[in-house]
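The data blocks that follow each hold one structure.
Readers should treat all values here as calculations from the given coordinates under stated rules, not as data from a laboratory. None of the values given here were measured: they were computed from a predicted structure. Cβ atoms are built from the backbone, for glycine too; each structure is taken alone.
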Structure I
Amino acid sequence: MTKLMMVIHSLRGGGSEKVLLNLLKGLDRNEFFITLILYERVFDFPLPENVEVKILDIYTSRNILKLTKSFILKIVNLSRLIRQNKPDIVFSLLSSTNVAAIVAKLFSWTKCKVIVSDHTHPSTNLKNEIYGGITKIFIKYLYPKANKIIAVSEGIKQDLIKNFNIPEDKVVVIYNPVDIKEIETLSKEKADHPWFYEEVPIIVSVGRITKQKGYPYLIKAFSLVKRSLTCRLLIIGEGEDKMELIEMTKELDLKGDIEFLGFQKNPFKYMARSSVFILSSLYEGFGNVIVEAMALGLPVISTDCPSGPSEIIDDRKNGLLVPIKDERALAKAMIDALTDSRLKDDLCREAKLKAQSYDLNKIIERYRSIFYENSSSSL
């Protein structure tokens, strides 16, 4: 049996956290003994059974001194756990956690393998982080010391190779898995919202309310759509930019047509009853929510941002791609998806077929293979 230690900052609602949970559900416990390490005690998602959890209670800060202290504590405590637990593999997710995991392994003086997984487009993401320059240096010099790097899109792989000088043979692309069966089950729950009892088309968007998601462009585009169509916009998610967006809806006189539902453990019941799904991001790693919307048979509109969406969507076949920061293009795509019934039917049909490529049962075998190749234990 392979001893697998999984490391992530917390289980705060997000795409990477959802991927980890899908892996926890999908990996066979007869082959893997899994220990989950969390730095923060945050559980927006329920954990599957039979998972050993260790919480280090190390919290991040924007203050450089506190951030440095927490980073050192992460390394020291994780290194101690590696020595104590003697895992065959340490598997971490997200850039800062990956860097800490690599250093912790080096200081543990053990023979375990380290596999790291990047879920955002590093070059673009680090430009928007306060200490992105330091993290970029860490990635450039420490990632090559990992045994394998999993990129969740080809765009991330190429970014790591070209802009961080990571050896190509270190990086493998494995797209994020989605649990289609669970999505379909959850989508059947009752969506207790008055809009779903009215005959007005609903456009839905799901994601953290941050600058990355490009919501100001979506709201401005929606205001253009409202000039010719009666429809509503439902935004599911939380984040630091929420109040700013609420003010924008008031300024554009859209208060009754846009609603912010906050974070929802089950967004699928709302998505399934909507007319169109839209992602307005400025950058992504993969775009899990695109595949989730496809699995529900929704027509999907996404910005052609780095990276992920263009690897999932074949424009005007199984979805619609538009340039980033282009409100008019977003508006036109929404109008097309709402008014062209033939286009909508074609997109929905092809989207459901495309989603099957990312089903958990298929993707889990890719992870199993990577873990097997890097384990000294026999599966």
Structure II
Amino acid sequence: MSLMHTLPLLSVLTKYVLFIPDATRLLSKQSIQKLLNKATKHKGAILVSPLSRNKELECYRMNVSIREWSLKYNMVKSSYCDAINGKHVILSETECLRNLSNPFLLPFPTSLYIQTSILNIKVFIVNSGYFHEGKTILKTHHAQWKFKHIVQDRLKSLYNLFKIKLVMREGRTEWYGCNRETPKCFEEVLDSTPSYLYENKWTPPCCLANLRKTAKYVLDILDQFGIRYWLEAGSLLGAVRSGDILPWDHNVDIGFINDDSNRCKWLQIAQNRSIVDDKGFFWEKVKTGNLFRVYFSKYNKIFINLFPFFRKNNTMSRDLYHDSRRNMEFADNYLHPMSSIEFVGRNVPCPNNVRNFLEFKFGKGCIENPEYPDPKKLFSKYNNIHTNIKY
């Protein structure tokens, strides 16, 4: 295949490119020239025109968050937009298209508007009446159904290519990430640092949603069997800051009294072998760290850490070398009495005097000064957030 086929813009020698939907009819020979005249007044913008003067196009503001793997649409009453819905003609400067990584990706023009929105290129609606909609090409219900599914498949491929996991539009939420039957969206976690942080991204929203579901379930199980537990480490820090999981965290940390482990049948079974419980969650004991993990499923390994602590000489300790903040010994009076804090939509037990507890583990000012797990490796500026700390 020639370079011209793979990069069709190389064949374009004109200043503008006009995209016209199938079966579009021009009102007159001057229709295109009139649209070009409008373009000279809106340099740098993309011009669109509906396929009838009487048909209104839907104008959207679009927020593409690469860091949060998400795409948000908000409908607005305006002529300047980020994206358009409804049949329309598109006039773009050729130079604008050359600034895009792939201006002709399908489905079009969704792919076009995502790319131009990132570059802050606006779309201007011209209610010209220069173009009319002709007879539909897809005449049968089967043809229309088939085309609808083709577009849906193309959307999935597009969002996968752009690494978009969550799309929100007018109160609707669409997920394009992992679920219980698929692996989580990231693999490598080196020195407590997940791979996505090296890309300057936060936890994929689908992984966070699955982590919340797992956390709520595990907390209910611990309550059901009378296990004495508390939020630990970064999870407690997230609860203090926002009542939720830190937006870049990849697990939830919970400490519990080791003597209580025999009260829970799933912990008892996991002592000897891994087990999928009757709700599909996967329990196992991690021998090297002497802790338990509860995974979202056997296939999706987003997980909750359950750290057993022993009481010895007025100290809560783990029976291993404490090489991380989560495993540090602490005075047992932090648990007498226990306090509570909001986390993932419910009240959860936590140590009393939580500020002192966190500053003992993470250092003074840890609540007010967000920091990634390994700040020596990762440097980032935070804008309008209230989250995180070292692990």
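Among the shown structures I, II, from which was the value 16 of relative contact order in percent (Cα under 8 Å, 6 or more apart) calculated?
I
Out of I, II, which one gives 16.8 for mean count of other Cβ atoms within 10 Å over residues 117-124 as computed from the coordinates?
This figure was derived from II.
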Structure responsible for 1.28, with Cα Rg over 2.2 N^0.38 Å calculated and labels I, II on offer:
II
Can you tell which of I, II yields -13000 when helix-only ellipticity at 222 nm (-39500 (n - 2.57) for each DSSP H run of 4 or more, over all residues; to 500) is derived from it?
I
Starting from the value 3.2: which structure in I, II was distance in nm of label points 7 Å out along Cα→Cβ at positions 125 and 141 calculated from?
II
Which of I, II leads on FRET efficiency 1/(1 + (r/R0)^6) of positions 149 and 357 (r between Cβ atoms, R0 = 30 Å, to 0.05), largest value:
I
A value of 2.7 was computed for distance in nm of label points 7 Å out along Cα→Cβ at positions 285 and 317; which of I, II is the source structure?
I
Tell me which of I, II gives 14.8 when you compute mean count of other Cβ atoms within 10 Å over residues 245-252.
I
Rg and Dmax of the Cα atoms in Å, for residues 29-100 alone from the coordinates reads 14.1, 47; which among I, II:
II
